[in-house]
Structures are given as C-alpha cells and as structure tokens.
1. Can you rank P, Q by Rg/Rh (Cα atoms, Kirkwood Rh), for residues 113-160 alone and just name the one with the largest value?
2. Say we calculate mean projected area of the Cα convex hull in nm² for every structure; which of P, Q gives the highest result?
3. When mean count of other Cβ atoms within 10 Å over residues 33-40 is calculated for each of the structures P, Q, which structure yields the highest value?
4. Computing distance in nm of label points 7 Å out along Cα→Cβ at positions 105 and 177 for each of P, Q, which one ends up highest?
5. Can you say which of P, Q returns 0 when helix-only ellipticity at 222 nm (-39500 (n - 2.57) for each DSSP H run of 4 or more, over all residues; to 500) is computed?
6. For the read-out distance in nm of label points 7 Å out along Cα→Cβ at positions 73 and 137, a value of 1.0 was computed from one structure; give its label from P, Q.
7. For mean count of other Cβ atoms within 10 Å over residues 121-128, find whichever of P, Q sits highest and give me its label.
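The numbers here are math on the coordinates, done by the rules we state, and not lab data. Predicted model, so just to flag it, every value in this text is computed and none were measured. Cβ atoms are built from the backbone, for glycine too; each structure is taken alone.
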Structure P
Amino acid sequence: MDAMEAKLTELLVRTQAFHHAAERHRSRLEPVRDLRHLVAFQAGSLALEHALAARSLIANGHLPSAFALFRPQFESLVRGIWLLHAAKDSWIEKFGQPLTVESAKQANEGPGFAEMLKDLESSPTAPSHIVAQLCEFKDATWKPLNSYTHGGIHPLTRLVTGYPPQLTYDALRNSNAVVALSLQLLSILTGDLRNMEPVRHMHEEFADCFNLLPPYASAASVT
C-alpha cells in the first residue's frame with residue numbers, strides 16, 4: 001500500500017466516525033413544526049443519507065455508484081437551503097403534499113438546480129457566503145457529477161483506467177464538507193441555536209475529514 005492509499009484508508013476510518021457522530025446528532029433534532037421547516041429538514045436529511053451510503057460504497061469498492069451519489073447529495077443540500085430561504089409558499093405546499101401521481105408531477109415542474117442557486121443569490125435571508133461557496137463548488141464539479149449520475153464519459157473511462165486514490169480521497173473530503181453544511185442546516189431548522197454547538201465541536205474534532213466551509217450562519221442571522 002502506497003502513501004496515498006494509506007491516507008485514503010485512514011480517511012475512510014475517520015469519515016465513518018464522523019458520520020456516526022453526524023447521525024447521532026441528527027437523531028436528536030426536531031425541526032420547527034411548520035411546513036417550510038419540515039420539508040427543508042427532509043431535504044437536509046436526504047443529503048446526509050446520500051453521504052452515508054456513498055462512504056459505505058467506497059469502503060466496499062463500488063466507486064462508480066459512490067461517485068454517482070455525490071450529485072444528489074449536493075443537490076439535496078441546496079434544495080434544503082432553497083426551501084428554507086427562497087421557495088415561494090406555493091412550492092412549499094407542493095413539496096409538502098403526500099406523494100401521488102399529481103403531486104409528483106407538480107413538484108417535478110419546480111425550479112432546477114441552477115434556478116434554485118439564482119433564487120438563493122437574490123434571497124435577502126440566505127447566507128451569502130454559503131451561497132457563494134455553493135456556486136463555486138457547482139462550477140468546479142457539476143459536469144463530472146452529472147457524468148457519473150448519467151453514465152457518461154467519466155465513469156465509463158474509470159471502469160478501464162481505475163480510480164486513483166487521490167481522486168477518491170478528494171471526492172470524499174468534498175462530500176464530508178457537504179455533510180458539515182447539512183448538519184448546520186438541520187440544526188438551524190430546529191430554531192434552537194444550542195443545537196449548533198455539537199456541530200462546531202465536530203468541525204474541530206474531524207477537521208482532517210474535510211475542507212471546512214464557513215459557518216452557515218451567525219447567531220444574529222438565525223434568529
């Protein structure tokens with residue numbers, strides 16, 4: 001095992017510990033009991049679920065499937081922030097309906113990923129520094145993420161050439177950074193700022209697992 005493979009192995013061990021801590025924290029959280037907070041909480045939880053599954057797939061050597069989950073993980077986080085800060089009430093009602101053929105059709109007619117980011121950029125309540133980070137991340141990764149999701153040239157080529165450990169290492173750290181933001185979003189959705197404190201501790205304890213993004217929001221901007 002070379003040095004980079006050893007680093008990836010250690011990152012997987014540390015990521016598992018981080019994800020267990022993240023799951024424990026999520027299990028204690030209850031969102032504010034209004035529809036906007038509830039559907040945003042569901043989106044943030046979905047982002048976390050995708051990350052947990054991707055890490056498990058990587059650990060078991062299923063790299064194409066793991067990489068295919070990084071786009072819906074990122075998109076679910078953005079949707080959660082959009083639902084909280086930028087979605088019109090009509091969209092909150094549509095996403096909060098029981099699943100039927102008609103409600104699914106209405107929700108599928110909603111804004112796409114790029115439009116949600118634009119809505120967030122113009123939202124007076126969305127944290128501008130986080131929105132800027134999300135836009136930068138999208139510009140840098142969106143085409144490869146789409147390729148893995150849609151069976152494009154990236155996964156097809158990697159089936160022949162393999163996955164360099166550095167590529168998987170960097171992708172996992174990016175995914176963990178999205179987990180960190182998802183945890184902040186979920187904590188904020190409870191309406192209790194004390195729920196942010198465990199997330200700050202995780203940022204410190206697991207700083208080796210991800211490139212830390214800025215805090216989602218200050219105490220002043222949450223209330």
Structure Q
Amino acid sequence: MRVGRILFAGAIAFGCGALLATGAQACGNGKVIFEDKFETLDPGWGKASDRLSVDNGALVIKAEAGTGRWAMSQSDYYQDVAICVDATVVNVPDQNSGFTAIVFWYQDNSNYYEFGYWPAGDIRVNRVSKGRTLFPVRETDVPDLKKGGGQTNSLEVQTVANKATLFVNGTKIAEFNGKPPEGGGLIGLDTYSPKTGGETEARFTNFIVAEPK
C-alpha cells in the first residue's frame with residue numbers, strides 16, 4: 001500500500017536528460033538556466049539539519065518513518081523549463097514506499113505537482129489541489145527504471161504552457177495537461193518514508209534547470 005506524504009511547514013527550504021557523471025544527453029535543449037552541483041548547501045534549499053544536508057556532491061533528504069520531507073529551491077519561479085535530476089534512494093525500508101520525486105508547478109503547500117518513483121519500479125504524478133490529492137498520471141510500471149535501493153535513476157520533467165512531459169533514464173514515459181500557477185511556480189525535491197521500518201534517505205545529484213526542447 002502506498003504511503004501518503006505528510007507536509008512539514010519547516011521542511012520547505014526530475015525522464016531524463018540530466019547530465020550523468022558517466023556522460024549523457026543534455027537536460028532539455030541543453031541551454032542551462034540554473035544548476036546546482038551541491039558542492040555546498042545553498043541556503044535557498046533550506047537550513048542544514050540532520051534531515052537536509054549536502055554530502056559528496058549530493059543533496060541528502062531524510063524522511064522519518066510515516067512522514068514526507070522536501071526542499072524547495074528559492075532560485076526562481078519557473079514556467080517553460082526542463083527540470084532534471086539524478087535520484088538515488090539509498091535507504092528504503094520498503095521498496096513499495098520511499099517515493100522520491102521532483103516537485104514542480106508549486107504555488108503553495110496546498111497546490112503543487114510532483115513526479116516521482118518507487119524503488120519497486122513504478123512512477124506516478126500527484127497533483128495536490130486545494131489540499132486534496134489527484135493523480136494526473138496513475139501508477140505506471142517503467143521497464144527502464146532501475147529497481148531497488150541504491151540504484152540511481154534520472155528524472156526529467158519538461159513543462160511548456162500547460163503541458164508536462166515526463167522522462168525516466170532518457171525515455172519518454174507520459175505527458176499530461178495540467179494547471180500551472182500564473183507567473184510560474186517553484187520547483188523542488190521530495191521523498192517520504194513508510195510508517196514502519198525506519199526512515200528513507202534519498203540523494204539527489206546533477207540538478208539542472210534548462211530550456212525545454
């Protein structure tokens with residue numbers, strides 16, 4: 001059973017064309033708008049804590065059992081962009097939980113979208129609208145997704161006007177029509193943990209915002 005995420009007021013502080021360490025295709029059309037290599041923790045992600053930190057070129061987010069935790073970038077409000085990141089669920093008590101995601105079209109805690117995956121191998125898009133959750137893209141098994149804890153998957157969301165296109169490890173998975181906030185929205189990274197089994201730790205590298213294709 002999938003675990004719903006819990007929002008933290010204090011926790012506020014991506015398939016794929018991300019630039020991999022091994023060398024890969026560019027994010028979006030390759031023209032970078034914003035990039036964070038996580039050499040240090042930019043305060044725009046939030047205050048450093050045992051739940052939010054930078055380690056060896058990765059943004060580390062830890063979610064306690066039964067809760068969700070995210071970091072929202074204060075770099076800008078974004079409209080037509082490609083958002084890319086490499087995500088690794090290092091510690092996950094239950095592979096059917098540990099949902100790890102890109103947050104986009106964020107207006108406030110009650111209105112945003114997130115595209116992510118479970119280590120068991122499927123993806124989903126959650127839309128929170130006025131505090132209630134919808135699923136523009138329901139759970140979908142993705143053969144190209146690397147399954148299990150410790151595996152790195154490249155996520156990309158391209159948003160143009162009201163359309164979002166999703167990629168995993170360079171493969172287009174789905175596209176859907178949404179309702180972006182007027183004037184653009186914030187973007188961020190997110191993970192949550194199941195109620196039992198301990199915390200989930202996710203590590204994010206190669207965070208890039210670029211022009212879409």
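1. P
2. P
3. P
4. P
5. Q
6. Considering all the candidates, the number was obtained from P.
7. Largest calculated value belongs to Q.
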